Structure P
Amino acid sequence: MLKWLWLSVLVLVLDQASKIFASQTLVLHSPMPVFPFFNLTLMHNTGAAFSFLAHAGGWQRWFFTLIAIAVSVGIVVWLRRLERQQVWSAVALTLVLGGALGNAWDRLWLGYVVDFLDLYYQQWHWPAFNIADMAISAGMVMLVLEALFPRLNRIGR
């Protein structure tokens, strides 16, 4: 099922292109309204999800990068072991892989992850995120759904 790696590459390219665009067109911490519930707001996240460990002193950059690399290797091994009809799993895993690599790339080269998508309701803001985060979330939801409904993974059976 390594043939699905093109999806990881697509996620990685879209993620990096959108982050370059956001970094070149937005001002750090300055929201650009798009809809009454959505801003483009450039943020630099030195932590993990929800800025976990963002102010830990710098070691977290390498820690989260190593985790992303280890998870990525594990995903590739998992993909190799999938059967041809396990398309649902392959798509889910390659979405997670592309997102993990997109955020790891940021940490390696920039020292932080570029986030710029800002959903909110009144004064409550969801933590800023990016395309890599969306791919990871979608892939993880797909894996949970597969665990709950195993038939999802048996296309054509």
Structure Q
Amino acid sequence: MITIIAGTNRHGSMTLKTAKIYYKMLQDAGAEVHLLSLEGKQVWERGADMLEIESTLLIPTTKFLFVMPEYNASFPGILKMLMDNSDVKKCWWYKKAALVGLSDGRAGNLRGLEHMTAILNYLKINVLYNKMLLSKIGEEVDSNGNLLKSGTEKLMQTQVEEFLKF
């Protein structure tokens, strides 16, 4: 099972729009895929929301695809809180992950992806070498969640194919 985590709780985010593109690509490839949006989720404590996310998504998942916007040269705290408030051994250890970074600027959240890679390695997660950096995201995905550039779609599709083989 693959779970895509849209790594922000910001309403109407480009992160969720991009995560939905990946969801469709993985679904079209025949994968069992789920999408976790952090919008409206209370993951800052081990309450009902967190326990349900753990039991239905995090624990059964074998591969995670993190889609993360750049927040202050890293990634959103809400995503870190999800990880910190979960049962680390059951949810994360010995699983696999792929990373997608988004930014309005030109680096595609490179620093955030490197930061997340270090955290995931600490959590005993193997990270796919092909990390997607989506810079100037407003020029890549429109407000309706459609990809604007065929070259980007090809790169995303390559990452999806590699992730499925990983």
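Read the figures in this text as sums done on the coordinates, not as results from a lab. Everything numeric in this text was worked out from a predicted model, so none of it was measured. Cβ atoms are built from the backbone, for glycine too; each structure is taken alone.
To which of P, Q does the computed value 1.6 (distance in nm of label points 7 Å out along Cα→Cβ at positions 39 and 71) belong?
Q
Determine which structure produced the value 30, 19, 10 for semi-axes √(5λ) of the Cα gyration tensor in Å, for residues 23-110 alone, calculated from the coordinates; the candidates are P, Q.
Label of the originating structure: P.
Which structure, out of P, Q, was log10 I(q)/I(0) by the Debye sum over Cα atoms at q = 0.13, 0.15, 0.16 Å⁻¹ calculated from, if the result is -0.65, -0.83, -0.91?
It traces back to P.
Using distance in nm of label points 7 Å out along Cα→Cβ at positions 7 and 127 as the calculated read-out, with 2.5 as its value, let me know the right label among P, Q.
The read-out was computed on structure P.
Given a value of -19000 for helix-only ellipticity at 222 nm (-39500 (n - 2.57) for each DSSP H run of 4 or more, over all residues; to 500), calculated from one of P, Q, which structure does it belong to?
Checking each candidate, the match is P.
Among the shown structures P, Q, from which was the value 18.0 of mean count of other Cβ atoms within 10 Å over residues 31-38 calculated?
Details: P: 11.8; Q: 18.0.
Of the options listed, only Q reproduces it.
Comparing relative contact order in percent (Cα under 8 Å, 6 or more apart) across structures P, Q, which is largest?
P
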